[in-house]
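Enquirer: Please go over the structures that come below.
Where a number appears in this text, it was derived from the coordinates with a stated rule and is not lab data. The model shown is predicted, which means the values in this text are computed figures rather than measured ones. Cβ atoms are built from the backbone, for glycine too; each structure is taken alone.
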Structure P
């Protein structure tokens, strides 16, 4: 069982058919789907055949209930804490090259507290994956740290994703580096920009440091793993797909390099469609010879 803790949000994905026109219209494709880094990670983990559980706080509203039901339909065991605040949403504007700009209202998720956690949610958990988004702001940050402690007490492993350059800047890069040194994650994921923002070699902060390089693949212990060449439609959720595939492969006994090969393959599948969640029939990379 893989566990994640954090956001379950509505993604509003906007793909204009050309450059936006100031003070005027532009036809676009607009899709509504589930989002949130923790929830996306769980959806991809479940699609890859690994039991996945999400702990999240959502609004007791129609949006929250639909998002929980959708994630459960994807095979994720959702442990929701229902809240009076509204469920959050993300507006994702996708450019012609698949690059994204996001505006986020995290809503009820930020209010998750350590007292909301139930011991039963941590039964059988082999690995907890924590987006840095879940560490940036309290009380959610306090709940995430409490969850890490509960998993560690049962001998489980820790994976962390650095999540956001802007988030790291606001939280404090040196503060995050200090947190990572204390938490000692086995797996640590970050883009090159996020790693540069931290300013500390990832090798000093985690057992297996992984640098995500987008269309170029990833780097593990200085070895670059290239990604397959595919048409880029929308990169939303590709990093979550990457982390999920890496964690699933690693838990099943893959070496870091083998796990990275699985991860870049699945992430490359993710960018070929719109939205942050897996489509039916997601494929795994061929097993190494």
Structure Q
């Protein structure tokens, strides 16, 4: 920590790459809110937060101190969290229809069945409990790589990981705006023959997630799939042992998204595609954004 405060990594630009993508995203959503001002609940509050949030980024980039240095490394976490909650207000106001039926029909066309209904044949309380725990650990799993890099003082790697994860989240939010959907556990509930039952913690975890996520249209692409793949790929920077842990965790959580009826399989495929595109292109994007204008 003393090394970080005394000699932070040098950059070739006043704004880091992560600053630029978050500023661009906040500018984009500010335009959306202003355009639908009369339709969006709490629009004045949202615009005020945008102005304050943008102001903090600009201030931290211009005025160097130990506090602003720490802020610059970690602020993407609360910023993307707020942006996720904001989608619960923006999407219902801006988009009057949803894509659930289209996604369910596409799933049925591919498989000849609804995957969430078909998976009832392998359903068991113990498996449901295990997969719900895996699913609930999504955010800690994504953050673990960041904490390990920070603990090992790999600050340049931490910067890049923060950029990649922030970019992954923001891209998924744009996907939610373009293809708003709530998921098969709502649309296909009348087709399910057996409700999901866990052992001890299932209902508590599911209820807590529902409360945290509000009435979200957050299916396409599957952020759980996309961000977990990005964390798995990036875990190489933190060590081979962690890489193999994520290698086992990633397919498990991907299966959990469908088994637990949170996602259609086309959501999962979209998450895989988005993750692959970001893995391939983000190093080039990062270098370009880090260059001096």
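Enquirer: If you rank structures P, Q by mean count of other Cβ atoms within 10 Å over residues 252-259, which sits at the top with the largest value?
Expert: Top value of mean count of other Cβ atoms within 10 Å over residues 252-259 goes to structure Q.
Enquirer: A further question on this structure: When distance in nm of label points 7 Å out along Cα→Cβ at positions 60 and 228 is computed for each of P, Q, which one produces 4.6? Please report the intermediate quantities before stating the final value.
Expert: Details: P: 4.6; Q: 2.9.
It was calculated from structure P.
Enquirer: If we compute Rg/Rh (Cα atoms, Kirkwood Rh), for residues 28-115 alone for structures P, Q, which one ends up with the highest value?
Expert: Values: P: 0.99; Q: 1.19.
Max of Rg/Rh (Cα atoms, Kirkwood Rh), for residues 28-115 alone: Q.
Enquirer: In terms of relative contact order in percent (Cα under 8 Å, 6 or more apart), which of structures P, Q is highest? Don't jump to the answer; show the numbers that get you there.
Expert: On the way: P: 17; Q: 27.
Answer by largest value of relative contact order in percent (Cα under 8 Å, 6 or more apart): Q.
Enquirer: Where is distance in nm of label points 7 Å out along Cα→Cβ at positions 92 and 180 largest, in which of P, Q? Write out the running numbers ahead of the final one.
Expert: Numbers: P: 2.4; Q: 0.9.
Going through P, Q one by one, distance in nm of label points 7 Å out along Cα→Cβ at positions 92 and 180 peaks for structure P.
Enquirer: Right, another one. Mean projected area of the Cα convex hull in nm², for residues 100-163 alone computed as 7.1: which structure among P, Q? Could the numbers behind the result be given before it?
Expert: Numbers: P: 4.9; Q: 7.1.
Only one of P, Q returns 7.1 for mean projected area of the Cα convex hull in nm², for residues 100-163 alone, namely Q.
Enquirer: Taking helix-only ellipticity at 222 nm (-39500 (n - 2.57) for each DSSP H run of 4 or more, over all residues; to 500) from the coordinates of each of P, Q, which one would give -10000?
Expert: Values: P: -10000; Q: -23500.
This value belongs to structure P.
Enquirer: Could you tell me which structure in P, Q was used to calculate Rg and Dmax of the Cα atoms in Å as 17.8, 57? Could you put the intermediate results ahead of the total?
Expert: Working: P: 17.8, 57; Q: 20.0, 61.
That value comes from structure P.
Enquirer: Have a look at P, Q and say which one yields 3.9 for distance in nm of label points 7 Å out along Cα→Cβ at positions 20 and 156, as calculated.
Expert: Details: P: 3.9; Q: 1.8.
Of the options listed, only P reproduces it.
Enquirer: Among the shown structures P, Q, from which was the value 12.6 of Kirkwood radius over Cα pairs in Å, for residues 172-235 alone calculated? Write down the numbers at each step before the final one.
Expert: Details: P: 12.6; Q: 13.8.
Going label by label, the one that fits is P.
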